[in-house]
Every structure is written in structure tokens, then in C-alpha cells.
Structure P
């Protein structure tokens, strides 16, 4: 998979919700997030016309500056504005979501992930557009027998925190609209790393290891993939995916220990010493829950996040490979590019001169 360069075009002036939209190839929600940002860059690089729906013109300008986009300012809780933004679109990619691995913010996540998805799915059906709903493998199930889970694995095995519950419910909303005539596919990405992670989101794990705080890894495992390959997979799903079907956009299966070893090598930090003892990991999660109760603010380390970190979180992406032509690049390239992006944008500083990779 080749990289796509930074583009140097001026964006269209931000258009407030409620004004006429016009014909466009793609409408993307969540375009300022990790997936959406990389997706709109790839679409623009391929010459597709793109409209993004953003909650704030200022955020869109910061995260999407100099891209040839039509920016519409609107919110997912405004069905009329969303319908007007989607009218005239061939494809809608719904990548907006609230992501938090913990026990709090259930109402906010339901509003964003479930009710917001319903608004977008209904609008896409009424507008006659194809919908690609960006879900997560967390909405699927895990197997207890060690076999890789896939799109048909029944729900179960996950930590039933609000994020997992609302992402699963959002998929049900999409499938309800498919039964009413919506042309939609669902993609389920695994753990993503890469450039344009402004928040940062999943790149925070890499930043923590790069800051020297990755001495003891959790005992679980995950699949790691380049967000740019996920973006390409989303486009393939829009072009080739079967209506009503899920596609796991998978990656490299690694234990967190092995992933952190790679992160440490790329960032120039000391290798992790081993696996964190289970009692200490669980105690850290309980302490996070206590902090949340006292401070009314849930820290990133809590019992839900700890529980997820102990899972063997591995999936088969054979369906996407077969039906969509999906594939993904070497993980060391991904980690190196993500780390360099964080350095270039002031999120961290290099520990040493990075090794030159042969691509």
C-alpha cells in the first residue's frame, strides 16, 4: 500500500447547516478523527469530491487545513441538517463516534454512537446514498477456543462497557435501516496507528511507550493496523462491499509485549521488561475506578480498560481480503510513520535519530 502525500489545496468555505449541498461523491462524518482524517486525504488524492460534516469550523480548519473539501458545520443530533448535508451524495461514510473505554459517559455515548448513527442512517436511506458505517471489532464477539473470531462470531467475551454496548447497538441500527431499504455495509477496524492523529487517540499508546512509560506490558493481545490501510479498505467496501455485510479490517496479531517491543525499538526507548503481574494490573484498574468516583472524572486506566487489555483481541480479516482485496503494510513502517508524524507536529520529541527503513 503506497502512502498518499499531504495535499496543498484550499478548502471550500465552511457552509452552515441548513444551506444547499449539491452533488458530491462522498460525505464523511467524523472527518477530524484519526480514521476520517486519513480517509478524506485519500479520497481527495484520488480526485473524489468530498463533503465533511464537522461540529466546529475551527476544528475542521485546524485538522483539515489546505484540503479541497466542502465543510458543513452541523451536529448528529440535528436530523434536518444531516439530511441536507447528505443530499446529493453517492456514498456516506459515518466515522463519527465517541470513544472511551470505561464505565462512565454511557448517556453521551448512546447519544453519539447510537442515536447519531440512526440520524445518519435514516438520512442516507432517504437520500438514496450508500452508507459505510465505521464500527469496531469491539462490537463483535471473541471465541473461547482460541480460534480467530470473525464477522459471524456471536457477541460475548468482551468487557460490556458502554463503548462496546453502544457500538454493537449502532450496528443494529444500521441493519434495521438496511431492512427498510438502506444500501449499507459495516466495517470493523482493529487497533489503528498512523499519521493525522490530532487528538491523539489510539496513538497515545505509542506516545506512552515513546515517553519511557512502557516497562511492563499488559498480558493481552491485539491486531495492529495502519489507519491508511483502513481508509483504503473503507473505500473498497464502498465500491465492492455487499449490502448488509460486515467486513473486519484487520492487521498484525501481536501480544502487547511484542507490540511495545516494536514501539520501543522505533522510538529509541528501553525495551519492556516483561508482562505486568495480574494482581497489580487489576489493582490499577480498581484505583482508576476509585478516582472516577471521587473526582467525577474517569482516568484512562480503569477496570474496563484493564479488562480489555487482558483479552486476546484477535480477528480474521479473510472476508475483507477475499471480497474487498484488503491488505495492510508492514507494522514497523506504520509505527515509524506515526512516530515521525507526532514528532513533526509537536506531540513528542525524538529520542535518537530514527533508523532509515527500506520500503
Structure Q
């Protein structure tokens, strides 16, 4: 009888602590006055960062999670982790990456004021940020990735838009508000017109373009936006952002980028090898597409370049590079040229 009662009692125990865990880590670089660590999708779970870069994120749901980390005014990173229920995950030192910024421009019909509007980035600590009186807002620092923006302006229906931003990217995002309480055509641009440089779509929305002729030379109109074909390893949010022969796919290191596909016979561009059906940078030189995009960035020593994933990176003339034998081994826009350190990849411009 005592054994039965004991088992029954266990069924009434509070198992909540075993559904939560802790994440501990340290940022190699940080500005404590602005640095924070939160849980992507649940920004209420957050932690500040100590002077030495250490942080402890508590009450994190057990299982796979993604951390949203702002390290400094110009550095941020999203980092996957697995949290054990009732236990703790100790991360290796976290190296912040160059952040991206969204330059938001919100417009209302008939140039009505939008200065009391607010913008939130869903799932992040960037919540209810106030628009400037002219409808502009510089959003960031944001880690590389895709985000959903919610725009709320009194007197207008809320708007939601999806966008992606890459490392060191400053990307313009335009949001056209709808007039409240009227039919589609009467509330749209057919009645109110569009800001200079935008076009009126048949559904009443103001868009960047309706045809290639409305885009600058070299750009094409895709999904109502003027876009050009992205090079290999460029951040993307759809195949239409990639150059011919490449697709927008998830990367082993996280994030998405333009990559070419391959098979057991190979067929990758020089400097790339077939890895899991995708052409990715030669691992002996570059640790993935992230490292590919670090070539040419400023540095203060070889170690800084190697921290960025350039395996045998060199800091030459204050920019990250690596040794090469031909132009084809270098990232797009770079050439293999002689230097005091031998032949290295240098910008063509």
C-alpha cells in the first residue's frame, strides 16, 4: 500500500523545472551597455552581458533553441543551441559577427503623418520602436537572417512584411500603408497615388516596379521589386535573388545563401567543392559561405581573419585575404595578384 501511495504521489510532482534549462556562454567582443542575449521567438527570455562578456540565460525551454545576440552597436549573431531539461548548456566562446541594418521607410496615402507609428521585429527584443516624423527608422543591429516586421500607425490597418538582411548590409525596406475602412480600389493607390519612384499595382498597392523597364539597367523586376542576380554565397530569401544556375538554400552553418547544386560527378566552380549535393567553398580555405563573405573585410591581424572562418587567413594591408594560385579560387569580385606575402586574393576595385 505504501509503495502504491508513493508512486501516486510522484505523479503529482511539479515537473516544470525539468522542462527548463540554462544557457551559459561568453562573447569574445561586447559593449556591456548595449549587449543582450535573448531567445529567438521568445524575447521575454533574456539576459544582460557582464563586463567580461559572460552571460547566463535562465528558464530556457528544453530542446533545440536559437539565441538572438546583440554584442555591440555594430555586431550581432544568431546561434543555435540544445538545452537539456533541468540542466545547463555551456557554449564555446561566441564570436560576434558584423550586424545588418534595415532602413525602413513608411508612407501613408495622401502623405498623411505617420510619426506616431511603431515598428516591431517579431520574435526579437526590438519591439514597439517609434518611427521618425518622416516615417523613417534605422532598425538594428540585426544578426544575418530573415525577419517579420509589424508596422502599426494609429488610424491605419496594421501592416506586416517579411525581409532578410545580410552581414554588414544596409537594406532599404518600404512599407505603404492602406487607407482605413474603404474598398480595395478606393483605398489604394488608384485614388491616392504613390510616392515618387513607386508604381501603382492593379490590387491598389504601391510597389517598386511592375516591369523590367521600370528598373535601373542590369536589374530585373521580381516580386514587385527591382533586384539583381546575387553571386554565390550571397544572402537570399528566394531563388529569384540568385544568379542563373544557383538556388537559395539553407547552409550547414545556418542561414540561407545562393548556392549551385551538384552530384557525385562534381561540376562545381573552381574554389568550390560538392558537399551534400551543394557547391560550397573549398573547406581547406574557407569554412562555409559566411567565411567566403569575410574576404576583403577590415582586420587588425591574421587571427582576426581566421576567427571569421578563413582557415589560413592573412591580414594584408588591413584587409582579410588568403593565398591563391588563380583568379578562380578567389571570391567573386576578387583576383589572385602578387603581394609581399605571395599571390593572394585582392579586390578588383
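Given a value of 0.90 for FRET efficiency 1/(1 + (r/R0)^6) of positions 194 and 322 (r between Cβ atoms, R0 = 35 Å, to 0.05), point me to the structure among P, Q it was derived from. So the calculation was done on P. Identify the structure, out of P, Q, from whose coordinates Cα Rg over 2.2 N^0.38 Å, for residues 50-97 alone was calculated to give 1.20. Going label by label, the one that fits is Q. Set P, Q, criterion Rg/Rh (Cα atoms, Kirkwood Rh): the highest-scoring structure is Q. Work out the source of 9 here, i.e. which of P, Q gives that when relative contact order in percent (Cα under 8 Å, 6 or more apart) is computed. Of the options listed, only Q reproduces it.
Of structures P, Q, which gives 0.30 when FRET efficiency 1/(1 + (r/R0)^6) of positions 178 and 338 (r between Cβ atoms, R0 = 30 Å, to 0.05) is computed from the coordinates? Label of the source structure: P.
Among the shown structures P, Q, from which was the value -12000 of helix-only ellipticity at 222 nm (-39500 (n - 2.57) for each DSSP H run of 4 or more, over all residues; to 500) calculated? The structure behind it is P.
Read the figures in this text as sums done on the coordinates, not as results from a lab. Values in this document were obtained by computation on a predicted structure and should not be read as measured data. Cβ atoms are built from the backbone, for glycine too; each structure is taken alone.
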